[in-house]
Structure P
Amino acid sequence: MTKWLEYWVGFSRVPGIGPVRLRALLDHFGDIRQAWGASAATLNAIGFYRRTIESLHSVRNKLDLAKELERVTRLGITVLTWDSSDYPSLLKNIPDPPPVLYVQGELLSRDEWALAVVGTRRATVYGREATRRLVGALAAGGVTIVSGLAYGIDTHAHQAALEAGGRTIAVLGSGVDIIYPAKNRQLAERIASRGAVVSEYPLGTRPESGNFPRRNRIISGLSLGVLVVEGTRRSGAMITADYAADQGREIFAVPGNISSPNSAGPHQLIQQGAKLVASIGDVLEELNLTMVTQQSEAREIIPDNEVEAVLLEQLSSEPIHVDELGRTAGLSISEVSSTLTLMELKGKVRQVGGMNYVIAREVGVPYVVE
């Protein structure tokens, strides 16, 4: 337990006091409790603006520290600070780590092997499938997936990690008690049970637009690298990539259709030197996370009969309609449909809407007709 935890919680509620100013206070006073009781004259002497001084005094006069800490504890939330022994080491080493991290769920030492996966809220079928394919294999092999719980690529990254039995961390731009978007509340609960939902913002903080760009530094800070799947050149995913570059993290990008605006961001990153990702091997090589390969290979698809083998030859990550599958495979539509239904139950293929199918994972040993 961090000493004087209630004072850390108190400072997290003071507008205008972030990592830089709190560090200045700690350097001057020596500990968090003395910093909390600083006089206006002392704060002025060490360079604090009048507005910040007034903000601290206002919060200090209104906030009952014991009750606030009790409220946090009652909700089952863990509070980590710079003084906590289990504060994530990767995050602590970025230029401006959050002094306080509210955690719903649990952060483990194995989460140091983490990859951030981010992208547009308006994900295409290609972007969703690329995310599921890459994240599923990485998470199954022990890589923790970090993202921002937003619609689109973020949501699909969290879901794919959970479906693969892996761990995932969601970083919010609000308090951990206010899930945004609200429709992802159940997903957030699943994430907390198999990973963590975290935020530097205190309880009750609304999801204001200005919070999200800054929270992106935590997404990259918790990770060894950042993978951008889809996004425009001015998207939040590109802000996360900028933070990753500043933090010395590896940057990865999935190439896309040159006519799609969602490909502009990843393509710009690739032109600037980001690692092009076409398979999980591209990530593993760069981050030296080769323990994933053995486990992902064990999940390869092996066709159970000749019809499955023929269909698997035609399937890829690009959606294909059952009618087209029937024509290219030389099979009747009824035979294709019934076989695909069974293959979907086995987890070999996925329907992505409108009777269009994609392969779920890489194909393994081919079926041999005797």
Structure Q
Amino acid sequence: MFPVMQIGRWLALGVLVTSLGIARVSAEGAGKLPVRVVIVTTFEIGNDTGDTPGEFQAWVERLPLPQILPFPLGNHPLRYNAEKQVLGIVTGEGSLRGAASIMALGLDDRFDLSKAYWLVPAIAGIDPTYASVGSAAWAEWIIDRDLNFEIDAREIPRDWSTGHIPLGRSKPFALPTPELDRPNGVNGYHLNPALVEWAYQLTRNVHLDDTPALKSIRAGYARYPNALKPPFVLKGDEVSASDWWLGQRMNTLAQQWMAYWSGGKGRAVTTAMEDSGILTSLTALSHEHRVRLDRVLVLRTGSDYTIPASGQTVAQLLASDAGEGTLSAYVPALEAAYRVGSPVVNEIAGNWARYAAETPAAK
């Protein structure tokens, strides 16, 4: 048997080792997970892997994002790649869920997001004036179309082009144009043009597959030369709205709304739901230096056209779009989002010593 003194020494040593272990774990727990890039997708249909894909699945399987992190304040568990220090989130569809999920992430003390880049690689409606389905558009301007006065189309004055009127104005597109960000609302965001141009130049030659199905879809848009092209990468801006609008008149309104709020600098190539909400939260978080607003990228890919094909009515276009997963170019658009977005993610994450301090810009 050990003497009492020896037993006491062993017990003291055990307590010391245990205490040091607890202290080390506590110190490690106090540290935040470093994040170089946040991939912001808006929906996933089922599981993250192995079934019918949503926007998240390709990133989980192919980047990959192997680690699952609980996210009770969000709509979906987070995913993380510890080696690349890339974090993935599914916000949920719509501007409200987009805003809530990003705010929840930005306030989550598990993560250091202070130097992170943010990429929104998501599908969208696409204007055949500018591009074809399956194409990928880097946006510089995100213009919100929800914040406005609205008069029912059956009651608008005959000399008005639309029933949508900017807050603070009494007629459509009345001048002077209000500021984008003002006390009674925000109607848009202008992303870092140098970063957008850099991302475009890095990916402009990424090959996007053409298929017989895509060719068949494009055949209905013979009056639009750009809609007839095989899928390609371009710079093109987004009109963000909570309603999923369709048709020539609404498409014209989007073009006019973009021109009005961007001072004629933007072109309305895509339409989507979430990005005004996402950017609203990122802007607020940037005020407390939790995120860098100059490191946000939005990549929207064309899953369907915003106007009907020749011989097709708007109601028929709606019927073809309304079913989940039935958008005419749904799968090619998902593929384009990953294929064009992933070179940007890998470039930043793989060269972090450079990009942590220096936000890239096209040369």
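The numbers here are math on the coordinates, done by the rules we state, and not lab data. Bear in mind the structure is a predicted one, so any value in this text is a computation, not a measurement. Cβ atoms are built from the backbone, for glycine too; each structure is taken alone.
Upon calculation of relative contact order in percent (Cα under 8 Å, 6 or more apart) from the atomic coordinates, which of the structures P, Q produces 24? Only structure Q yields this read-out.
When distance in nm of label points 7 Å out along Cα→Cβ at positions 209 and 289 is worked out for each of P, Q, structure Q gives the greatest result.
-10500 is what came out when helix-only ellipticity at 222 nm (-39500 (n - 2.57) for each DSSP H run of 4 or more, over all residues; to 500) was calculated for one structure; which of P, Q is it? This value belongs to structure Q.
One of P, Q was used to compute FRET efficiency 1/(1 + (r/R0)^6) of positions 337 and 353 (r between Cβ atoms, R0 = 30 Å, to 0.05), and the result was 1.00. Which label is that? Working through the options, I get structure P. Each of P, Q could give mean count of other Cβ atoms within 10 Å over residues 33-40, but the derived value 15.6 comes from P. Among the shown structures P, Q, from which was the value -0.37, -0.61, -1.21 of log10 I(q)/I(0) by the Debye sum over Cα atoms at q = 0.09, 0.12, 0.22 Å⁻¹, for residues 193-312 alone calculated? This value belongs to structure P.
Set P, Q, criterion FRET efficiency 1/(1 + (r/R0)^6) of positions 57 and 321 (r between Cβ atoms, R0 = 25 Å, to 0.05): the highest-scoring structure is Q. 2.5 is what came out when distance in nm of label points 7 Å out along Cα→Cβ at positions 129 and 305 was calculated for one structure; which of P, Q is it? It traces back to P.
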